[in-house]
Structure 1
Amino acid sequence: MIINIENAGKRYNNNWIFRKLSLNFISGGKYAITGPNGSGKSTLLRIISGSLTLSEGTVTYSNGKTQVGSEEIFRHISISAPYLDIPEEYSLAELIAFHVKFKKTVIPAAEMIARMELEPAGNRQLKYFSSGMKQKVKLGIAILTNSPVLLLDEPCTALDAGAIKWYQQMIERYAANKTVLVFSNKRSEEYSFCSNFVAPFE
């Protein structure tokens, strides 16, 4: 999927987060969007995902020669971000069963817990998971969802060295053909697989 942003601007009240931003992301590309905390990276992610609207400018999406409307883009995107909560009253198995009712995955649902390396905790409520385990759940579901676009905001938050390696291997194995946008405050392990680097907020 191709994502094109032209002369984009977003403001809250009278404060502009960014203006006159133009970016183009090609199908299958791997992009690192870097900048300090509070610079507007997460706002841009939410605009690309369709959960926020622009104050000015446009975002367009195309799948080959077919335009995808902003109201439909959620069907084509999967996201992992620190501010997206998971329903902690569910067990991991219940969360996966709920998720696959709405979105297809690249492997059978029964195999997803093993791919997350969380088999001992499959029937445990998510509220008892550590922060690192919760992050693996968010990343695992996002990466294993069968969508052409993957948006990752600070993906290595709360991950130890072993989990960071797991994340990198998951991207290599399951996201090779996806358009991947990694929003990072310059932690290179988060975007070591990226070949395109964008710093629009510096």
Structure 2
Amino acid sequence: MLETIKHIDFLLFKWVHVGMSNSLFDIVMPFIRIPYFWAPVYLFLLVWMWTQFRYKGLFWCFCFFITFVFCDYISASVIKNLVQRVRPCNDESLQYLIRRIVHCGSGYSFPSSHAANHFGLSFFIIFTLKNQGKWVVPLALTWALLICFAQVYVGVHYPFDILGGAILGIMIAKLISTYFNLKINKWESQGVE
């Protein structure tokens, strides 16, 4: 069973990394996955939340940050060290297949910390702001999926690394957003702005 799952993971990886390769993606995908692309978006969101919702917004920013910290720490420092899955770009048996688009890095592959972080943050946004407009859910999902697709495209993660990171991020986001929503409901019942 495990071998079947690994084989499916490899086939999906090959389809994205090799089968979808093109010169446009070779330029765009490495850029999408770096902090210079996504950090300004998160910074804008944090400033907007703080200025629009005052104390509630500041608490939202704190919970957003805590979501990131938990996702990053659990994925990168706990699970990766337990599983120790080699990145596809570092796997000796795949060197014939790997297209060197970005520096591979020496860390482990499962779960993807990018997936845990961005799905965690995107789902924290969804779980706390979905009533702010119909654009929230599709935009947040597209954001996380795009960054995670780039991770597979450039060859640093297998698709199931992404899936594992996404599940972890969603679980952490659900936990922290539930706490956030309960606290906000309590404050609103007490008349706190």
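Read the figures in this text as sums done on the coordinates, not as results from a lab. Here the structure is a predicted model, which is why all the values come from computation and not from measurement. Cβ atoms are built from the backbone, for glycine too; each structure is taken alone.
Numbers for the structure displayed
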quantity: Structure from which 21.1 was derived, mean count of other Cβ atoms within 10 Å over residues 106-113, options 1, 2; calculated: 2
quantity: For 10.6 (mean count of other Cβ atoms within 10 Å over residues 2-9, calculated) the corresponding structure among 1, 2; calculated: 2
quantity: For 3.4 (distance in nm of label points 7 Å out along Cα→Cβ at positions 18 and 42, calculated) the corresponding structure among 1, 2; calculated: 2
quantity: Of the structures 1, 2, the one that 34, 17, 13 was derived from, the read-out being semi-axes √(5λ) of the Cα gyration tensor in Å; calculated: 2
quantity: Mean count of other Cβ atoms within 10 Å over residues 122-129 - structure with the largest value, from 1, 2; calculated: 2
quantity: helix-only ellipticity at 222 nm (-39500 (n - 2.57) for each DSSP H run of 4 or more, over all residues; to 500) derived as -7500 - corresponding label from 1, 2; calculated: 1
quantity: When mean count of other Cβ atoms within 10 Å over residues 26-33 is computed for each of 1, 2, the largest belongs to; calculated: 1
